[in-house]
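The data blocks that follow each hold one structure.
Please treat every number below as a calculation from the coordinates, not as lab data. As the structure is a prediction and not an experimental result, all values here were calculated from the model. Cβ atoms are built from the backbone, for glycine too; each structure is taken alone.
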Structure P
Amino acid sequence: MVKKTFKLGMISLFCLALVLVFYPGGMAHAATKSVPAGDVATLRSYLSSASPGDIIEVSGVYNVSNGTIATAIGGSAGKYITIRGTGSGATFNFMASAGNAAFHIKHNYYKLENVTINANSQSNKGLLIEASHGYVTNVTVKNTKGEGFKIRKNSQYWLISNSTAQGTGTGGKFGEGFYVGDADQNWTTSPNPDESGYITFLNCNAIRTVNDGFDFKEGTHHIKVVGANIDFQNTVPESSVGNNGIYMRANHVQIINTTVKNNASTGQAFRANKMTASDGVSYGSDLELKGVNVSQMSGAMIHTGYTSNKLYSDYTMSGVAGGLYAPGSKTASSADPSAFAEMTWTGEGGDPVL
């Protein structure tokens, strides 16, 4: 009887091993699910029942008339949940109030690919990320009341690539293209900072934003902007809180091969303030500008609060009425391009680009 029980136990273990090999998450396993064009209800259903590794395909036009599209379940390491526009991609038109965000990634390990989010002034933010580990690829956000892309609440390890924020700030005051973190008065666990970081923006565009093209708040860290194009197109008046190409109150930021142009307002191309936040820490240091290009600016190219921040000598500027440094700015340290060392880290966005 003992031998028989032992054999049955071994058989059960063997069967369990086979299940784990072929279905690592148990009996539930990844699937590809296609959402018919325009069928928002089915998309929400697939999101609410997703399993790690699922691919949710979208295509055509979706008119969203009933609030935010949000994630409901997390993926896992190596098994991202993917929302992918197929063919020429998918467009989401928000036709009624979506409140704080049109699209909201609330769970870890997600990919969002090949979609356009047209907020139509129905949401404050286009894509809100409050989770870690993921990729955003070929995503366009436009016509938001406020920020186009916002990453906050200690979100880390993201690669945002080939994506565009356009026409943000229809509310008139705030309208950054790409925004990381929150100002210290908005920290949800104050005085602990929002430490969102380890984020790379690769070949991204900020076009005709009412506010800064990119904005990195105090407490955030380890951010790379590589190959960005920030073009104000001289068509949007400066908001009451500034209009800079990249506004940095973070630490450990590298701006590489990035262009800022056509700003008829008074903002700088690169503004890096020294800021002592409510946690008692001073931010805005360890910043590097390499291979940057600035043209047709009414303001200056740089404002920095630290002489230790670096400007590599391979920059170009033309038609910059405010000159190299804004009034009140310190002078950044000059550095030879051969001395540049790109930041890398283990995780999404951490691979070297140069």
Structure Q
Amino acid sequence: MRVLIVGAGIAGCALFHRLKSHTIDVDIIEKSTVLTNEGAAICLPANAMIELDKLGMSDTIIKCAHQVNSIEYALANGETLAKASLMEAPLSKGPFVALKRDELMRILRAGIADKIQLHTWPTDIQQTENGVFVTLNHGPSKTYDLVVAADGINSQVRQMVQPDTSLLKHKVTNWRFIAPAPSDNFQPVYYVGNTTLFMIYPISKDEVYCYAHVTDTAKIYYDMPTKEALYSLFANYTAPVLHCLNTMPSSEHIIRGELKSVMKTDSVFQGVVLIGDALHGCPPSLQQGAGMSLEDVNCLADQVINHLDNLPQALSNYEKARGARIAWTVNESNKIIKLAGLGESFIGRLVRNFILRRKGPANVVGWRKLLADD
């Protein structure tokens, strides 16, 4: 069997590891000219760590990650809205950790970096009776039994097999960076304002991962200089946030973006299959980018390896196994963004805060669902 993996991020590299040890001829290509890591740090909920354990990588990850045991939602002034332990079932199925993204990619790319064909991407994909005929930007065209799109939320492959499908734009601008830790024994806190949010998530004893966002319909803050935007939005927040602002890195080390979601979660198109953010890209409300991607990888690899002589059956099984879970995750992630957006009005804030106090941290509610169904 010949397989082409498009994209050398989390999903692509993890899948290459799973398939390369079997009687499968695997190519992996990456559009970038060098192997880079988009993103400052990454949070890995329990389901992500469960999947990494299946890949034999969880112990290595834990050695360079920081484990947390609770989640808190608070108002901008620091008043607690809701708090939840991560040490109770079903959340206790695996550790919740965070680490620098380049550390995760270093582990995922160990032993395979020289196999990744850089500055290479498909310019055309044609389904034929003999397989999937792929034309690349350079080099010879090839026919594969399976093409796996792992090329992110702006997937070129998805556009080829599912044309005229736009992304849902949430009109939310976000920033990500790493800062010195505000205090010892700090646990993750999500500070919510009217139209803003600032997350502080420890990635070591000395550093925290900061994520900030604002409802930005007119892209006013997106177009402002980075530090000016962050200070104008969060200068009235509580002391830990001010600490992060006052110690944040230079602007070139702060990543700015816009929240988007896929509009459809169809995963199989004859001999082409979508995984990772190409399939379920959405806001990081549930921090499931890595978790869902790694679930995709192990599910797809298991099906392909177990049905080497019947690829259509393998892909059908994958589609059935992943469909409902992925659709729920994207929908729930979008709902949390809508919940945060209620803060634009006084009544909306009352409703939002009541829901959080009654149900608990929104992401923890989602994690319980995902881990209970796992």
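The table below gives the values:
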quantity	calculated
Structure (P, Q) behind the derived value 22 of relative contact order in percent (Cα under 8 Å, 6 or more apart)	Q
Structure (P, Q) behind the derived value 1.7 of distance in nm of label points 7 Å out along Cα→Cβ at positions 50 and 290	Q
Origin of the derived value 4.2 (distance in nm of label points 7 Å out along Cα→Cβ at positions 58 and 138; candidates P, Q)	Q
Winner on mean count of other Cβ atoms within 10 Å over residues 162-169 once structures P, Q are ranked, highest first	P
Structure (P, Q) behind the derived value 20.8, 63 of Rg and Dmax of the Cα atoms in Å	Q
helix-only ellipticity at 222 nm (-39500 (n - 2.57) for each DSSP H run of 4 or more, over all residues; to 500) from the coordinates reads -3000; which among P, Q	P
